Structure I
Amino acid sequence: MFRVKALEVEGCYLITPTVFMENTCDLIRVFNDTQFNIYGLSTDFKEEYYAIARPGVVRGMHYQAPPEEQDKIITCIAGEIQDVVIDLRKKSKTYGRYVVVELNEFNRDLIYVPKGCAHGYYIKGNKDALIFYKVTKPFNNDHRGGVNWDSLNIPWEFNKDEVTVEEWDNKLAKFEEFDSPF
């Protein structure tokens with residue numbers, strides 16, 4: 001069984017997976033469609049991928065615009081990240097709010113990110129992070145979008161002058177100047 005905890009962004013959940021511990025191996029169940037359906041979470045995943053990111057890197061805040069918007073599940077298999085989700089859905093009661101969670105190889109938690117939210121993370125510690133994603137629609141570069149990571153006074157755990165950020169991410173509009181497609 002999964003433990004599922006609703007977070008401060010509507011439709012966003014922290015999922016603690018089932019861990020089967022053995023002497024030589026821990027087997028971690030990250031998805032079960034029956035259990036996801038109990039909580040009303042999407043189970044129609046079309047693509048999976050992983051990212052390897054260096055310490056001190058900030059990625060985000062990314063989304064995929066309609067009609068190619070995605071539900072996502074993200075976990076950090078190795079290393080540790082500060083994971084952030086921003087609600088971009090204009091009609092949501094949590095529009096403009098964000099949630100921050102720690103994902104790492106020790107807590108093994110996952111975050112469920114609903115359509116209409118931007119997602120990003122910061123690589124903590126001193127080793128690379130391996131981040132695993134499941135998404136309900138394949139990546140489509142023509143529908144790629146984002147909000148500047150330095151929006152909404154998000155309490156990132158770093159000094160802004162000491163992080164590495166992709167040029168594309170730095171050029172994104174701040175939330176306060178952003179016109180949401182959701």
Structure II
Amino acid sequence: MKEFFQKLSKNDFYKKLMKEPLTYVAGAVLLSVFQIAHLASLGSAWGVTSAFADWGAWIYQGLGGDVSSWAYFASEKAQHTLAAGFLHDGGSIRNIGIIVGALLATLYASQFKIKKIKSIRQVVAAVLGGLLMGYGARMAHGCNIGALYSGIASLSLSGWIFAAFLMVGAFIGSKLLAKYFM
């Protein structure tokens with residue numbers, strides 16, 4: 001068995017597929033193929049952040065809360081999603097697949113590392129940044145996948161507006177990162 005893995009690690013196809021990063025063009029083509037397959041098979045645009053709202057609602061309901069009166073969960077579709085549960089929600093399954101896939105890709109590329117936290121400032125910035133990104137994604141009715149990628153792919157003006165403000169935010173964020181954390 002050890003011999004098999006030694007031969008495999010020297011195989012050019014294995015190195016190209018599992019060890020080296022994809023080119024930006026290959027990544028864009030794969031994203032496009034997945035977007036088309038998702039739209040064709042499910043009849044809806046690909047999204048990520050809506051499932052996170054559902055996860056929060058399931059947790060809240062598990063703790064005894066009731067979200068049925070909240071505007072976001074008042075629609076019949078949202079009520080059906082919440083009633084059906086986690087394993088029957090395509091968005092949740094896709095998100096778990098993204099998380100597991102990213103972990104596997106990192107492990108296959110031998111790039112998994114647990115990094116030491118440098119300071120409490122780094123933790124606060126990461127938590128605050130994550131909360132702001134999550135809040136912004138819900139206010140924009142999607143993240144870079146749902147609002148930007150799916151929006152532009154469906155020829156929606158909102159996708160292009162999202163792109164413009166995403167670039168502004170990335171510029172400001174990179175300047176703040178360089179000033180305070182580099």
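Quick note: the coordinates plus some simple rules give every number you see, no bench work behind them. Please read all numbers here as calculations on a predicted model, not as lab measurements.
Computing relative contact order in percent (Cα under 8 Å, 6 or more apart) across structures I, II gives 23 for structure II. Which one of I, II has helix-only ellipticity at 222 nm (-39500 (n - 2.57) for each DSSP H run of 4 or more, over all residues; to 500), as calculated from the coordinates, equal to -1500? Answer by label: I. Looking at structures I, II, which one was mean projected area of the Cα convex hull in nm², for residues 39-134 alone calculated from, given that it came out as 6.3? Traced to structure I. Suppose semi-axes √(5λ) of the Cα gyration tensor in Å works out to 31, 24, 21; of I, II, which structure was it derived from? Computing semi-axes √(5λ) of the Cα gyration tensor in Å on every structure in I, II gives 31, 24, 21 only for II.
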